[in-house]
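Each value in this text was obtained by applying a stated rule to the coordinates, not by laboratory testing. Everything numeric in this text was worked out from a predicted model, so none of it was measured. Cβ atoms are built from the backbone, for glycine too; each structure is taken alone.
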Structure 1
Amino acid sequence: MITSFFLLPALLFIVIGVLLIAYSSKVKKKREQLTKDGGRAKGVVIDNDETLIGDKDYYFPIIEVNDPVKGTLKLRMKFGMRMPRTIGSEIEVVYDANNPSEAHEYGTSGSLPTMIFYIGGIIFIIGGIIWSFFIIIMSLFINTIE
């Protein structure tokens, strides 16, 4: 009875780990799909959307691209940076013309956060497994003493 109670945190760690890995896989797949099916163009930075996250400012570049079907589009990059992009600089972007908020810099944006969630998921799963083995071994040890 006591063993099953102490195994609950281990199970919770494993579930959180699986959810983190599933989330990172979903984000990675979505980004790969956008890279494959979305529009790709060189855009010009026309502004930086300054957003306070926690106690730090992050800058989300606003890019203007010429889409062959929809004409001129303003895209807000999905991932912010600590330093603003220089207005007038060119960036190669991948975007969804129907959803301008789904835009990222070609080949880079989003890899690090996705990897952090994936590695975090693995760490949670390993922690849950180690916790499980520890509790099982301790319960066996306590049962042999009694």
Structure 2
Amino acid sequence: MTKNVFFDCTIQKDCGSVEGYVCGRDDENWGNYLADVHVGNDLIEVIEAAPIERVAILKDLYVEGTARGFGLGTGLVTQILQEFEGHGAELTLLVADMYEANEFSLVEWYQDWGFERVDCSDSGPLMVIASDELVARLRESSGYEPPAETPAP
């Protein structure tokens, strides 16, 4: 697999879509996207220094209001994560859009997919699927400390 090839992994369905891509770590697309959504340069620099070759961006997930709660979003995320893996992504990034009202925690929903929050932003936290080492370096750079897990009663 060529490490600098760009793959558009966007999936369209009748009542929703998911937009994303995989590119080489040396490709400017992922860094430009993170800068556009106001992810700090410190986090971008950590990714630039990481020993990875392929980066995936889950850029947008949309499900029409009347179609929510029936598994369409789950299906779209499943499909795009499989596409990312198939194209060799070693790091998957997303910014959780906290501006849209949801009846559930978007951060927790993405955590169920294996994404981990790595920064302190309240409006659009950066979440990643990455090695434990890279997650730790991103959190250290941003100063983010995940909340302590509370034991089940």
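Computed over structures 1, 2, mean projected area of the Cα convex hull in nm², for residues 24-63 alone reaches its largest value in 1. Figure out for me which of the structures 1, 2 the number 77, 34, 19 belongs to, where Cα extents along the principal axes in Å was derived from the coordinates. That value comes from structure 1. Where does the value 32 come from, among 1, 2, when relative contact order in percent (Cα under 8 Å, 6 or more apart) is the thing being computed? That value comes from structure 1.
Given structures 1, 2, which gives the highest value for mean count of other Cβ atoms within 10 Å over residues 16-23? Across 1, 2, mean count of other Cβ atoms within 10 Å over residues 16-23 peaks for 2. Of the structures labelled 1, 2, which one yields -9500 when helix-only ellipticity at 222 nm (-39500 (n - 2.57) for each DSSP H run of 4 or more, over all residues; to 500) is computed from its coordinates? Matching structure: 2.
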